[in-house]
Structures are given as structure tokens and as C-alpha cells.
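Coordinate-derived values only; no laboratory data. Values in this document were obtained by computation on a predicted structure and should not be read as measured data. Cβ atoms are built from the backbone, for glycine too; each structure is taken alone.
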Structure 1
Amino acid sequence: MSIFDENRRFNPKYDESQILEIEADMVVESIGQMPDYSYLPEEIKEKIEIVRGRIKTDEYNHVVGVPWLFAGGDIVHGPDIIHGVADGHKAAQGIDFYLTGYDKDKK
């Protein structure tokens, strides 16, 4: 098992035969792997900006080049639970504004 490769780049490897089971009430998963954008249609890929493997978003509401598409967490900032939770909150506000047209922060 390793997290970095020989050049100190983030490149996790693991042994699938090693299993550890832990009971939990809640699990927040952030595994830090590069995203796979192959599922996105070309017309969407053309409208989003990807820099060094990460999607660029509007920092205010995390919209991604298409008015109805929002992103956050690892795909925007990399493996960081704090940004993941904060991005989810901002994206939820953006989605609410997209659906209702009411911006709670701009009264």
C-alpha cells in the first residue's frame, strides 16, 4: 500500500486482499483518485473548463459552465473533506437559486 509514487506524486495503490471492517454510524469517503470524465457527453465537456484534472467552478455557487450543472469537493479542490462539505453547502445554495430564482444572500 502506498499513497505517493517514487516521484512523490499523489498516486495511491492498495492491496485488495487486505480488508478492514469498522462499524460506523456515518462514513464520509474521500479517496483522492483522479476523476473520470468519460461519461460526460461532448457537448457538456466543451462547456466546462478542466485544469490539471479538476473542474473550474464559479466560486459563489459552484456552477460549472452549464447553468444547471454544479460541482464541488474532490473534483474541484482535490482530496479535502473540509472543502467537500463547504462546496456541498455552496452548491446546494446555487441549486436552490437555480430552481427558485431567490438569492438568500442578496436580500
Structure 2
Amino acid sequence: METKIKKEDVISALKLCYDPEIPVNIYDLGLIYGIKIDNESISITMSLTSPFCPVTDYLIDDIKKKIEDTTGVKNVDIEITFDPPWNQSMMSDEAKAQLGL
């Protein structure tokens, strides 16, 4: 029996993931550029606050685990892009308020 994966569930999982240096989740930080759900697989296109982010591997592993735990999907692909480069204007209003911006 195929389970219908909801985008809202993926977003909920992403909101559980934090860059260890910033106390705001990666979704509200504006790091998620795209979410594609295809049957039993999920593809995420995202950026990082810096191309030199020292926790990239940790963050990718955390995202995959949180999505797997939330949705049950075991096939999670994450593509990192810097086009367009991330900037503070991509953050949600809630994230800006949390950071005092």
C-alpha cells in the first residue's frame, strides 16, 4: 500500500533541523529552495548560509533522519546549491524576529 506523503509533513520535519550556530530552523532561515515528492522519494534543493559551512555533512544527515522519522520515506536526496546565494532577506519574518533583525 502506497502512502501519500504530504509536503506539510516534509516542512514539519525541516522545521526540526537547525544549523548548530543559528537558533532558527533551516526552513524559516530560507535555506530550502525546493521540495519535490515523487511516490516514495523526496528531493530537497537547499542552500547553506555559507559555501564554507563546517557542518554541511552533519546538517544533511540530520535533515535525512528527521524526514525519514517524520514521513517514513527512506529515499531522501538533498542537493546543495548556491544559486541564488542565500541572504538574510530569504528568512521568514519569524526568523528575523528571533534573531533581532
Working back from 13.4, 47 (Rg and Dmax of the Cα atoms in Å, computed), options 1, 2, answer is structure 2
If relative contact order in percent (Cα under 8 Å, 6 or more apart) is calculated for 1, 2, the one returning 17 is structure 1
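Using distance in nm of label points 7 Å out along Cα→Cβ at positions 7 and 47, single out the structure from 1, 2 with the greatest value. Working shown, then result.
Working: 1: 3.5; 2: 2.0.
Once distance in nm of label points 7 Å out along Cα→Cβ at positions 7 and 47 is tallied for 1, 2, the winner is 1.
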